[in-house]
1. Supply the structure label, taken from 1, 2, 3, corresponding to Cα extents along the principal axes in Å with the calculated value 70, 48, 46.
2. Have a look at 1, 2, 3 and say which one yields 38, 18, 10 for semi-axes √(5λ) of the Cα gyration tensor in Å, for residues 214-293 alone, as calculated.
3. Which one of 1, 2, 3 has helix-only ellipticity at 222 nm (-39500 (n - 2.57) for each DSSP H run of 4 or more, over all residues; to 500), as calculated from the coordinates, equal to -13500?
Structure 1
Amino acid sequence: MAGAIYSYLADRNEVQNGPLDNPVSIGSNVAWAATAPKEAMLTMPMSDRAVSLEVGGVDHATGAPISPVTVTMTWQFPIFLTVASLLDTNLRQDAFYRMEAFGDAGMTDLVATSVVDGVDANVVPPLTDPETMRAGAPNQMRGDLDPRDLPLLPINIHVIVPQVPVVAIRWTLWGSAFRSDGSEDTGYRIGLAWAGDGLIFSRHVGKSGEGVKDNDEVITGSGGSAWVEEGIAKRTVTVGREVTDRTLRDELFKVALRSGKRKPLLYLPNIGDPSDQTSLGDPAANFLYGGLYRRSADHNQNYVSARYTSTSVELEEFKE
């Protein structure tokens, strides 16, 4: 299916397993803030982010890591892995990451990795068409977001791999981080770690769109005075499928029942062709339009025939 656009949807996050359900242990080679320990990235809400006390350096000539920060997650029993993510981070776009998944707790049996052709990836690929940028712009060379726009969007790292059983995952991070005002930060901030299995499906024969509502409230007073109470912006994504295979329809229905409208879902709009490991999809689209969502409307399914059905899912960006 060359040229097909595949999306990804998951509702089970194995790093959030309870103490009686294949729990995960987390380790690191650096210290983390006492008020924001590394364990914070295993739980919700994302506002309570884990904060490391140092960042990894970069050899700017080669991009090689210098004293990188590592985070390891080890499960008691194997989990099925197709996606590993770090959500709502403060890593700059030119920082680097490496994800390695292992079939053993000793991390000697490497079964999946984010490394492609021996090259580690930047946190965020170029997002802006260079032809639309003015000469001398601070982001002209790489085509990144303007540094002043970085706080507008969450920085998420997503790694999609063929389904494989794993016991341990190691994240390696190096490069600079930023504060909310754009200045350099002295530690990495990670809102939520995600690891687990999900659904891969092609989108979309039907319509799909993204919309943003800022939820600001304008309040008027006597004499024509007015002020604005700031609200949290909500982004809604509609994922439509005119014809969905019956088995996939049933899985989407179970995801809808498990998550309801309260629990988060991980949604990525373009992951390439999962049967072709050289096809990485569009990481920029996943950065800009993917991430953590929850259902904002009812989950609708209709039979088209005995074999096919139509499915519609509406998702709202999860901010809590």
Structure 2
Amino acid sequence: MASTRDSSSVPLAGRTLLVTGASSGTGLAGALAWHRLGAEIVVGSRSAASCAQVADRMGNARVHPFVADLGDPSAIDLAIGNLEGSGVAPTDIVHFAAGGLEPILRPLLRLTAGLRRMAPSRERDQAFADGRAEMERLVAATSATGMAVNYEGPRRLFERIGPTMPDGGRIILFASVWSEMAGAGCPAFYSSVAESKTRLEKWLNTEAREAALRNVAATVMVAHVISDTSTGRLIDRNIAPLMTPEDQSAFRAAYVTTEQTITATTRLLLGPPGLKGLLRRVYQVGSDELTEAIAPEVRAVASRVPL
């Protein structure tokens, strides 16, 4: 029996989206939303069991696994080979997956818990300085992990899949406001993630336009804290309270939600593809609207996040 749904209800029909980090959080929300809009979804995850769970939620229709740790080049190559062997060719890539914070989360939570119990004093100021120094040491010791997952892995993925993407295909990747502050204003605990994400963006903006991705339009979506994710909740509950009351209010007013982020990303997927071979930057602050620039005061408050 022919489908009774018209094309307006499945505007992504005919598109195959590879969504990294698609088994949880914002990536999962996006994968489910775009599947409902008619797309075939390639579920990127480190876990085959997680891919299977997502497929079950999609009714095991128009869904394919992409099981790979982005920090492992051989796993990426194997997953791409499996896609090719199945005849699955992504038309677009939406890159949510990120890493690098995991090794420092426990020390970060310990530090913030102690600082929140201290009244303003010289001792508290010294504890902040000591905490930032500890974060810098931990980040330096674990930076290779973040670079592998946030730069080397995605770059390999784009280089391998880019040549098979159709003319006008899209790559959308996500960054934080802090990613633009690498080396100046970025909190110490986030600096490795910021550096690795910035390096990927620079590669996309230079080498990619002359190489395999010349027919692909790439967009970096710079979002503020996504408040209902695990990382967003950690920042809101443990780090934001260390700011001044005025900065806390301004910082939280710029939060976005998963739903707002997926709504904004869907607009990018359904809108004009943009200029092929060039990198576009858009910003999402406080709503599902996208802008071409970010207000200086938002950047200033974000730069005052401690640790």
Structure 3
Amino acid sequence: MKVLLQRVSRAQVTVEQEPVGTIGTGYLALVGCCVGDTPEDVDRLSLKTATLRVFEDAEGRMNRSLQDVGGSILVVSQFTLYADTKKGNRPSFVQAGDPAVADLLYRRFAANMRTLLAPDRVATGRFGASMRVELVNEGPCTIELLSEVAKNPPASARPLLPMPKLELVPAETDDQIARLRKIAEETWPLCYGDIISSDQIEYMIEWMYNAETVRRQTADGTPFYLVRADGEEAGLVSFDMTPHAETLDCELHKLYVLPHYWSRGIGNWILNQVCEITQRQGAGSVWLRVNKNNKRAQKAYRTAGFFQRQAICTDIGNGFVMDDFIYRKHLR
């Protein structure tokens, strides 16, 4: 991964004659991803960007960081940072990362910067769009940051980023309910793409996330929430608010975190919130279903204190089944 930092007094990015991101003092950050880049690459460069000391102190020396000066950052994707000009006159971009993966890493970088700075100090361009970028480079000062974690893993532990500011927002309006579905459409292919067919994914999303179903389940005591991190949507969750009268348990129906927020502790925070809320409502345990082949999710639930109890297979229509394990966590 490459990040080209330009120290600016102002910068702006425009798409189709509309300004989409504007900052004052800070950095214009051109971000390029290459084949093999990982979230660890992004996290290390995010921390380096926030703490790099290239702003002048009272004595005129480069001795202050973006965090120190309260500066802002405009993050713009640029795959041409990986142009190879060794042969011929037409650059090759074979080292540039796959656009779908690069988009996630780019969004992770922007999300990290919102946590490290503040949401109102981070602006972005639009991934994949044709953009017009204007800037005043102060100094001039332009610095390239490189991360090679994927190729040369460091001996040190993965950098620990601060937790973003998290909140649960009830999904009540038509727009909020539509956002639930968009989050499902973004997360499900990554979570289940190698487990169930694309036809089943499409069928289940329509079945579970259409507006009528969401409103009915909410009215029946199983509300849906958008999860926000530093003011941006990071996932969704839905769970029973009232314990079952006989078993005194609550079901956690859905929990998904957008992929560019994975490995930030957000899923564990959501689980803790669900357990705390349901326990206050009198629940003695929380249970959930997880696909038998979803090893990543099973590991996360075990780490959070859930234990596998039984197997269950349910016919959901259209020739599809949900083949799951039941995981349960006791609250007292």
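1. 3
2. 1
3. Corresponding structure: 2.
Since every read-out is calculated from the coordinates, none of them should be taken as a lab result. Keep in mind that what you see is a predicted model, and the values were worked out from it rather than measured.
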